[in-house]
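So, here come the structures, one by one.
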Structure 1
Amino acid sequence: MRVVIGDDSVLLREGLQLLLADDGHEVVAAVGDGPSWVAAMHEHRPDLGIVDVRMPPTHTDEGLRAAVEVRRSWPGAAVLVLSQYVERSYADDLLASGTGGVGYLLKDRVSDIDCFLGALDQVRAGSTVIDPQVVRQLMARPGGPGPLAQLTPREREVLGLMAEGCTNAVVAARLVVTEGAVEKHTQRIFAKLGLGPDDGQHRRVAAVLTFLRG
C-alpha cells in the first residue's frame, strides 16, 4: 500500500513511517501541514492518505479541511483522519464528502498496532471506520425525532458496531449472537432508514452516515 502522511509532529510522522514500513507498506510522502498534504495526495495518488486534524498554523482544523478538500476534488480518495480529541462534527464533515473509504480514529488507537493496521486495510478497501470512543459518545446522545428513533436498542447497538467498521461476523462475536441474527438486524435497520437495495448507494455506509448525523 502506498501512503501519504500529514502530521506536524516529527516523532509521530517517523513512528508511522517505521510502523507502516515494517508492515510492508510504502510511505511516498510525509509532510507537516495541510497544503503540503493536499499537494502530496494529488501528486502521488496514494492508496491511502493519513492526516492529523490539527496542524499549523492555527492548530484547529487544517487537517480536516485538507481531507475534505482532497475528497471533493478526488472523490475516490481513501482518507484516514487522526485526532487527539473526540470532535463529532469532524467525523460528520469528513464522511459527507467523497466516495472512497474513510476513517476517523483517535491517536491513542495507533498504540494498538493490530487494530490500527486493520483500520488502514478497511479504509483502503472502501469501508467506513469510526473510533469506538466516538461511537460511544454518539450513542449516548439523547434520542429525538428522526429515522434513528425507529430503531430498537439492539439495532442501535448493531449500527454502532457497523460504524466502527465491524463486519457481520465481528458484530456477531461481540454481541454473542449468530451471523444470521446480525443479518436480520441489518436488514431491519436498512428498511427503517429507507435504504432499499436498489438505491444505487452503499447501504452500510449510508446507514453509518445517518447514525453519525443523529
Structure 2
Amino acid sequence: MKETAFIWDLDGTLLDSYEAILSGIEETFAQFSIPYDKEKVREFILRYSVQDLLEQVAEERNLDAEVLNQVRAQSLAEKNTQVVLMPGVREVLAWADQAGIQQFVYTHKGDNAFAILRDLGLESYFKEILTSQSGFARKPSPEAATYLLDKYELDSENTYYIGDRTLDVEFAQNSGLQSINFLESSYEGNQRIQALADVPHIFED
C-alpha cells in the first residue's frame, strides 16, 4: 500500500453528536426567544453548517452571531457526555493505525473536540487535530488540507477526506483529495460507504 493518509471529519462521521448539537441549538434559541423547529434545523445544518445557521438567524433578528455561537458552544460543551461514537469507530481507527495509515482530524467543531476525543480515548490515533479555532478558512476551502499536505508531505492522491456531508466531498474535491463519504456524489474521487466498517474493504488488494 502506498503511503496513505486519512483526514477525518468528526460530527456524523466519527461522532454521533447531532442530538447533542441540536439540543445545544435549541437551548441557545430559547435563550434568545427564537422559534425552534428541530427538523428544519437538522436539515439546514446537514446541508450547510451550524455557523451558517447562526449567521442567518443573527441577521434575521439583528443579533450578534458571535454571541449566539458563544452561548451555543457553552451549551454544547456541557453535553459532551451525550456524544457517542458512530458504530465501528474504534475498529476502523485501530485497523488504520496497524496498517500504517497516518490519521488526522479536520472539523468545524471548536476546541471542545479535543476534550471529547480525549474522554473517548481516541486522541492518540491522530497526528494532528484541526478545529474551527485553528485559523483556517472553513470547508469547502482547501486551506486546511493544503496545510496538512505540506506539513506532513502527504500525497494528495493517497489522502482521503472521510465525511458525511456534501460539504465534505466538496472540500476533498477542492483540495485534490480522494473522498470517502456516506453520500453519493458526482465527484469521481468519491467512494460511498454505508458504514465505517466498509472503509478497510476499499483498500483490499
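General remarks:
- Comparison across structures 1, 2 (criterion: Rg/Rh (Cα atoms, Kirkwood Rh), for residues 58-121 alone) gives the highest value for 2.
- Computing distance in nm of label points 7 Å out along Cα→Cβ at positions 18 and 170 across structures 1, 2 gives 1.8 for structure 2.
- Source structure (of 1, 2) for relative contact order in percent (Cα under 8 Å, 6 or more apart), computed value 14: 1
- Structure (1, 2) behind the derived value 2.5 of distance in nm of label points 7 Å out along Cα→Cβ at positions 114 and 130: 1
- Structure responsible for -13000, with helix-only ellipticity at 222 nm (-39500 (n - 2.57) for each DSSP H run of 4 or more, over all residues; to 500) calculated and labels 1, 2 on offer: 2
- Value -0.64, -1.00, -1.31, calculated as log10 I(q)/I(0) by the Debye sum over Cα atoms at q = 0.15, 0.19, 0.23 Å⁻¹, for residues 74-161 alone, assigned to which of 1, 2: 2
Every read-out reported here was derived from the displayed coordinates using simple, explicitly stated rules and does not represent laboratory data. Nothing here was measured: the structure is a model prediction, and the numbers come from that model. Cβ atoms are built from the backbone, for glycine too; each structure is taken alone.
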